[in-house]
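Structures follow.
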Structure 1
Amino acid sequence: MTIKELREKNKLTQAAFADALGVTGKYIYLIESGKSNLSKKLSDKIAEVYGEVIEPAEKKVKTAAVKAEKKAKTTAVKAEKKADKAAADAAQAVLDAEKKIDKKKRKARSKAQADKPAVEAVAEAIAAPVEAAAEAAAAPIEAVKEKKARRRAVKPAMNIVIQSPLGGEITAEEIRARIGEADTVYVRVDQNKAYWVKGDETGDIDLW
């Protein structure tokens, strides 16, 4: 038999039942609702007053505080795991992004290194006939004729066409026509410029 069954058997309210046992009505309510356990002292008092043996415990349940604490711990563990996963995912995303950037940089450097010798070779090949043409323009007529004769002997060198990495083209004769007489001419295809030196003067022109 439980306390509630004993109280209802005797048709008593919780307050009247508590008065008969010398305890508070709230204590009786807590025992009946399973929020508190029946003490041995009260069990003995019930046996004395009503001659009934009450079960040692109405209902053993965890208190709201214990339940709340367990729930809070579970929630905290889940949140911690979720935060750890989010942090790991973010770190992996950063590593992946850095790898992609490094790969693009390495590819760009490799291409630049591969293109550099070709660009320099073209620039050097073009610089020689342009410089020769400039020197010939400043030399005496006989020297110019001699230079022209030599150029005719190596005519293929004067037919070199300079190509821009972007697709434009220009010949050595066109550069000479645009610069005029000069002591030295330097062609930089990668900078889209032809630099010239004439006495103490210097300047440049855009190739394309």
Structure 2
Amino acid sequence: MPVTIRRYDAVVFDLLTALLDSWTLWNAVAGSAAAGLAWRRTYLVLTYQAGAYRPYETIVGEAAVLSGLTAAHADELVARWGELPPWPETCEVTAALARRVPLAIATNCSERLGRMAADCAGGPFAVVATAEGVGYYKPRPEPYRAVLAMLGTDPARTLFVAGSAADVPGAKGVSMPVFWHNRSGLTPLPGARPDFTEVSLRPLLELV
């Protein structure tokens, strides 16, 4: 039999945008796409500024109020967290990849919500590293380094699948190659060049 030479020894996923269509649920709770976008943008600013972990649910609530919604909206979002839908190809792709290499998640979530969201994404995942568990939010280097340590893999041979623009320089900063699942055509951050950019997860099946 021919020997299969793998380019990567493991794949690490962002969770809430790379594997899940979290925006649909945020928009539904907010009442409109515009309100949901404003809420998410504020939430992202707060998490990126936080650095060291502050309770995820607290930041989601603060972002709701700052963006013109209420704390009740944040409570509803958390209550409906198990409704987070995967992208149409997510479960098929993760199941296929898991037969080849270990899969992991690095997410800016609390432990409880991170585990719930990971269940929505299929898997199986060998490692689920949350901001709460690591003690820091992405795109600081600690979450990426932590998931690499848990996997025991070389950064250069561990592919990171980004969902947000900020994850690209975050993962590249610790020498991980990056596949950007840029489904919505987001604008890249200056100087942040992923190794691959696609609008679907399916091309991963040809890369891993």
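At a glance:
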{"read-out": "Entry that produces -12500 once helix-only ellipticity at 222 nm (-39500 (n - 2.57) for each DSSP H run of 4 or more, over all residues; to 500) is calculated, selected from 1, 2", "value": "2"}
{"read-out": "For mean count of other Cβ atoms within 10 Å over residues 116-123 computed as 19.5, the structure of 1, 2 it came from", "value": "2"}
{"read-out": "Relative contact order in percent (Cα under 8 Å, 6 or more apart) from the coordinates reads 24; which among 1, 2", "value": "2"}
{"read-out": "For 25.7 (mean projected area of the Cα convex hull in nm², calculated) the corresponding structure among 1, 2", "value": "1"}
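Readers should treat all values here as calculations from the given coordinates under stated rules, not as data from a laboratory. Note that the coordinates shown come from a computational prediction; the quantities given were computed from them, not determined experimentally. Cβ atoms are built from the backbone, for glycine too; each structure is taken alone.
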